[in-house]
Structure 1
Amino acid sequence: MAAATQLRRSLWVLVAAATLTVMAGAILGPIVPQIQRELGVSGSAAGLIITTHGGVIVLASPLVGALVDRIGPRRPFVGGLLVYALGGGAGLVVDSFYPLLASRVVLGLGTAAVYTSVTVLIYELYEGQAMERALGYRSSANSAGAAVWPLIGGAAGALAWNAPFGVYLVALPLGILAAATIPETRSSSEADDATADGRERTDEGPGGVVVALAVFRDRPTLPLVYLLYFGANALLYVIVVFYPQFLAGIGVTSSFDISLYLAANGAAGGISAIAYDRLLRYTGRSTLVFAAFVLWTAGFGIATAVGTAVGAALPVLLFGLGIGLVFPSTFAWVEAFAPPDRQGQFSSYIASFGYTGQFLSPVLFGAIVPIAGIGGVFVAAATVAGIAAAALGTHRFTGSSF
């Protein structure tokens, strides 16, 4: 374990990098209409500039996880930051649709590497409450990024349509800083020793489906953790996608005013995530997740009835508080349940399930809009959260371990 001072420096580098995984799509949200005009493409095509990297993350994360298990997380982390800067910053000089779309694929590869490497680095550099605190800070940074990056993107877009792409270049100095401050970890040293001795893994491979199925069979709680993260991200995107439409219906139409509600959601998540490790001194993770489900059920339920701009702030605050409890709990459970020599593989599934939830959310909940309107979406979301709360409450009442 590295010295305490080095670990503190490393933590801030990891926290800063965590915000970049949110920035990958969030910073371009305010300039989608500008992209559409400048490139002469449809709104759907312009939207692909935001969503493509997410699809790449879903597909690439297991490959990144296999690489992390083979060589350790430090080198994929540093390399991922540099690839992130290359793919994101390319938008500064690209002025046609398909090359820009290709650059977003590169960005997705870099984001996948950063996402999974940050997770495994936290697992390997910190222990006990220090790890719980680091996971809370990581989730808090994600929430802060969700609040701040769209504002920065909108401000930069006022200068030039492609100016927000320049913000991605912040990953370049961060990558250099990471190379200088992030220490080698246990798995990195073991991988180097194995290479020097000429030893190779003889099983199905770090990303093998057979291995994953065997682990899921022996540790049936682990798939439930991924399902939790999938559901949390799907519900998060109910807020991101449908809440602006709901706000327009009660007279909140300014893009800046709408961004304040989304920023409040992120700020609330940041607050609860910072308090996460302290809360664990008094209760367990399952209790915190149960509380989050209750908060989400109440928040979406209130959204079905509220009709004023002031009242509309409460649902996003409640939902944000829940997110700040669920996200670090998910990461901590994966660390606890996954095999120690396959942290990269099973951490990569977090990213895949999370981004799949974000992608499918508008599809699953959007089908309700023609039938029951935006209010129906919130009823459905409240129902999902309520069922999850009841299931987890029953699980806890029976004394089952989770």
Structure 2
Amino acid sequence: MLLTIVAVIRLLHTADWHLGAALQGWSREPEHRAALAQLVETARVRVVDAVIVAGDIFDSLNPSAEAQRLLYDTLRDLRAACPHATIALLAGNHDPAGRLEAPRALFEIAGVHSVGVIARREGALDLSAHLLPIRDASGAVGAYLLALPYPRAADLPIAGADVTGSPVVWGVRALYREAVDAARAKIGAAPLVLTGHLHVAGGLESEGAERRILIGGEHAAPPDIFPPDAAYVALGHLHKPQKVGRETIRYSGALIPMSKSEIGYAHGVTLVEISGAGAATAEPLAFTRSVAHLRLPQQGPLAVSEIEGALASLALDPQTPDEARPFVHLAVRVNGPSVGLKAEIDAVCEKFPVRLVSLAVERPQRIEAPQLAPLRLAERQPRDLFREAFEATHGVAPSDEHLRCFDQLAEEA
């Protein structure tokens, strides 16, 4: 296949939208709408030739009507902003692959390519579903996109008995080798962009936010599954924008923070430019957050008595609408019993325009007593057992009042 040499192809790489997600019951839709509006505007201003969404478009396998509507609204706005651009949606491990496949005919009317599963015809990879030309504004083809979604177990070739190491990683490597070889047989040496919704070894995970997704316990594939002649590899799954292996194998990261561990990330998209010779450069573009995510304090814990002062120091507008109020992740230090602690903190937070979404309670470290020979229960005094259980639960010894209450109950029993 002949390729018309163009000066540069420009694409926008995004992933991990997680539409429909909630945080402690609070909808993330206002944040998503604001971030997606920035994505559309970036695509328009930078005059991109392609937009690649590398999986986890939705947060669940059964997305709400609101989440689906937000996707369709965004695709409509992208098409209006970039009339000639190739737009590709790839299923991730969170996505309902069938729901991305079902409207394919309607998507194609709008020039949107949706790939939910690995398609085969007579046993071979169906390139008509996976290989897409990327054209510039004049219509000239400047690169090709090999669009592969999250590989499920049924998509992977079965390893033989002679395979060493993880059969799953072997299967992923074989799948990509087959796909690239088939694409190269059709497009020759033209610049090739690959996609993947995988955990690639060397990538930094976000604690509590990402599932380890490859089957069989081997959740990370090595970056050398992607051939060195690939111009760019657009990855999804990990939420931190980062490169893995080399500059042109990258995660664009999530659009918004999905957990407390992601507050410090520069969430946004990646702008990629590919020259006619196939050389690629990548530029992460951070978005402005429409809702603040705050850890109080930034390091260490607060005493309960310090919470109100810390919230007051934020100087937040009390008229802030609910959907724009900052999400607060609070760390507190407790030296005694914590009965009623959550209610006490909730009462303080209700005085301010914030949304408390996580509470970490830190207690002083206990000095372990030397190990003694175990005693039989009959040799123990109930009062001593109560004292030890109280200290193990609350991190401090019971007060005289606690002991008096216990003695009274013991007498009544």
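Read the figures in this text as sums done on the coordinates, not as results from a lab. If you're wondering where the values come from, they're calculated on a predicted model, not measured in any experiment. Cβ atoms are built from the backbone, for glycine too; each structure is taken alone.
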Structure with the greatest value (metric Rg/Rh (Cα atoms, Kirkwood Rh), set 1, 2): 2
Candidates 1, 2; helix-only ellipticity at 222 nm (-39500 (n - 2.57) for each DSSP H run of 4 or more, over all residues; to 500) computed = -8000; producing structure is 2
Name the one structure among 1, 2 that mean count of other Cβ atoms within 10 Å over residues 316-323 of 24.6 was derived from. 1
Using the calculated result 1.07 for Rg/Rh (Cα atoms, Kirkwood Rh), for residues 76-163 alone, pick out the matching structure from 1, 2. 1
Matching 1.64 (Cα Rg over 2.2 N^0.38 Å, for residues 140-243 alone, computed) against labels 1, 2 points to structure 1
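Going by mean count of other Cβ atoms within 10 Å over residues 100-107, which of structures 1, 2 comes out largest? Intermediate values should be presented prior to the final figure.
Values: 1: 20.0; 2: 14.9.
Evaluating mean count of other Cβ atoms within 10 Å over residues 100-107 on every structure, the highest lands on 1.
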For relative contact order in percent (Cα under 8 Å, 6 or more apart), which of the structures 1, 2 scores highest? 1
